[in-house]
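Listed next: structures, encoded as structure tokens.
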Structure P
């Protein structure tokens, strides 16, 4: 039990003893939030009320003017909402080393889901034991990653699994679900997931279905094969017996810009057949992945990109195809050299924050496509780089945001402040939606935006007693100023925290007060329904 838990127990005992000996009959709480404007996460219209918290739970919502508490927060004029749930992160990687998770908790995010895009810890029992031994600021749930499992059993080979290998993968996934995974993720555009056929994923997903888990897919092709890839994800969930979440939904090739209705049709047809399907989206026109991931698809086949770059004939073909096939092809004559910005590059941190055009100009080279490809090949051969890719249209971002099955998510991770030039989404996703898309552009109502950040994710991931502000639910709460909340992180200067987030509570622990960390953390693992106790194993 961590220090925060001891403090909560002590406070509850103090209140109990006080009222036993004084004989007072008023309602009493560990914490009382007074006069807030409640948006409860259901999508219903806001209302003014007080909220009482005892231990890690909400115990009353309403007129509590006669109540007393150990601590009171004056929320006059502020929005009181459920803590935001980020369903697509990679926070599992950095949370053990940076348990404050400051770049998420200061956004109002109280729960994060890790293990996305097919990559996760393999031994989740060991991982959760580590998290439980620490004091962490946010709750964390984890998906078991297909790439991790396949690599463990088969390595990086490009073939179908044998019967024995399939059985071994099923055993690993079954164990992960029992250890507390909330579902199963794939990264079918990455190694070794790209080698797997649809039928392999369906069979593995059937294991997840036994435990009421969710299937989260970084789809196979986010370029010209996007529609077919979304259909494949739906099929895997439908035949595997699970819910489906299509990760970071977007139109990332300009040929498809404006076709959001066509994309929506795929989801609505699935919903019409009874498939429980969701998507998530980050509120930016740029994504983030490795530079090698956007090389011509044929050059990535078999995991042989570096080998292909050493072959003069194949290298020449990569040079010819880089901007003509795959995700970097433009149908609108866009400047694709400016569309690729280096986020993290160990070989030369001086490249970070600059796009290919700027790096070529810095080197005194003509900023043309041929030199741009040579630079990209050089970077990949020198260890690869994390890059930001400006590939989406702003109008599509807003339209997708409105779809009723769509949730808000960052696709980011725990950031060491000041390190590299990462995507600003790890600092600003949720305040950006509230400030830019709700207040300024009126793409969503405030109630609908909060719904997409709270109870909709809780429903999709089966997080019991979270995502709503109601009696007996966990006290994961964010208090913010609707007139001031906004992201401040930019693509050139991302290490900036948002404004307007006043208080954040995680399991009843005040973790952010007046915009700053308190040093008190109440986060814990969020286990899937397959979790069993030690004595049941």
Structure Q
């Protein structure tokens, strides 16, 4: 039961901050927020409160933040505040939730909420009972926010926060969460996208702090989540393999946590495990409707599922993920691209009978590629030729992007794959090879992304063309490069074995590697592309 004096203090602080900052909240914050008991793991961080239910909501907010489920985390911390208005750390938690995180900057509407929350946390900490560690965490978080939010100067406050967390990590070296906050604060000072140099001192510093935490507990969901992201775009994604084995089930109903191991597994070529992780994530996305999960990035989970299953030769799962992606987003890209990957050309043409062309430039370019490729395989080269022209025009003029990928690179790759296939069909293999080389050059310029935007590799076409011209050494080179880009994928293994056979060579280890990589496949291969 809330004490009258405590309630009065809570209301005074709350409304004074509300008046000063004018933070507005989504309508959902006026409704009670449940505990997702079936979705949660066994994570526990004791908080100073004797009120029943506060600890459970505080733990839930923490797990949701470790799963990047920011708004629901804020609601959970809010619910804890309502149960105990004296809980200073419950306001600290809300301030944490509204701040910047790895996948996004703090938004203008979030800044007043964050500032008001941490101000309340400070006042309660001064007037109530907190542990020394809690007081330190509140003081450190306070430097992160300012009454006036200026995005262009937020980096100054983020740097100050990182330094404050470094001091706390040194003061409390065995506190796994504080070590994780320190690493996250360092990570937020770095560019989020692109490849990372593993020898960069700043990258090594992030890795070092996360490795220190994980050496104390390899199963820590927050540290492992960050470590996967910190290693995936380096030359050593395998460094996160051990924690990837644990994180997926650490918060059973958190779809993003379920999905996270696939960022490592796809990079090292463990495609079957990547498929399983994203099926689990997609299930949690669906469980959210019944209160047994909390969903975030469901389209990302389906994209990764389609990509991994395509590399793994699992056409049924890949194409179903593409259909689900289409239903969820209204974007037919992966429904079409997975069908092309597995040679289901009649299904592609059937889609044109029931759907209109998309208006978005990227989606339209993928549509034209898929319809042109399927038409070519159905004996209609004129349509394919027209589609090549249309895709090239889009790639040269459009400023559209898909995720982080500009139209000129993404559609340029597809235009030249289709152009090369058209030359091949017409018997012009030398021209086909030149087109496929251009496709490879475009694809190689795409920035790091997980998953990649295309569920196939242009080298699968280039290698096949070299094989057809009996240029087996060049085919071998191309397929070996393809395996460096996408380790352990059966399409490249199959092409490589063909190229070796053409040179009168055998490699039992490669044969075994192909058989293992294709063990879950439902697809009979006749080449590295259809």
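Quick rundown of the values:
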quantity: Read-out distance in nm of label points 7 Å out along Cα→Cβ at positions 153 and 345, computed value 6.3, structure in P, Q; calculated: Q
quantity: Source structure (of P, Q) for relative contact order in percent (Cα under 8 Å, 6 or more apart), computed value 9; calculated: Q
quantity: With volume of the Cα convex hull per residue in Å³ derived as 153, matching label from P, Q; calculated: Q
quantity: Test item: FRET efficiency 1/(1 + (r/R0)^6) of positions 121 and 217 (r between Cβ atoms, R0 = 30 Å, to 0.05) calculated as 0.65, pick one of P, Q; calculated: Q
quantity: At a computed 4, 23, 34, 26, 11, 2 (P(r) over Cα pairs in 5 Å bins from 0, in percent, for residues 33-88 alone), which of P, Q; calculated: Q
quantity: Entry that produces -9500 once helix-only ellipticity at 222 nm (-39500 (n - 2.57) for each DSSP H run of 4 or more, over all residues; to 500) is calculated, selected from P, Q; calculated: P
quantity: FRET efficiency 1/(1 + (r/R0)^6) of positions 145 and 465 (r between Cβ atoms, R0 = 30 Å, to 0.05) from the coordinates reads 0.65; which among P, Q; calculated: P
quantity: If mean count of other Cβ atoms within 10 Å over residues 353-360 is computed and equals 20.4, the structure in P, Q; calculated: P
quantity: Answer label among P, Q for the case where mean count of other Cβ atoms within 10 Å over residues 185-192, calculated from the coordinates, equals 24.6; calculated: P
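No value in this document is a laboratory result; all are computed from the given coordinates. If you're wondering where the values come from, they're calculated on a predicted model, not measured in any experiment. Cβ atoms are built from the backbone, for glycine too; each structure is taken alone.
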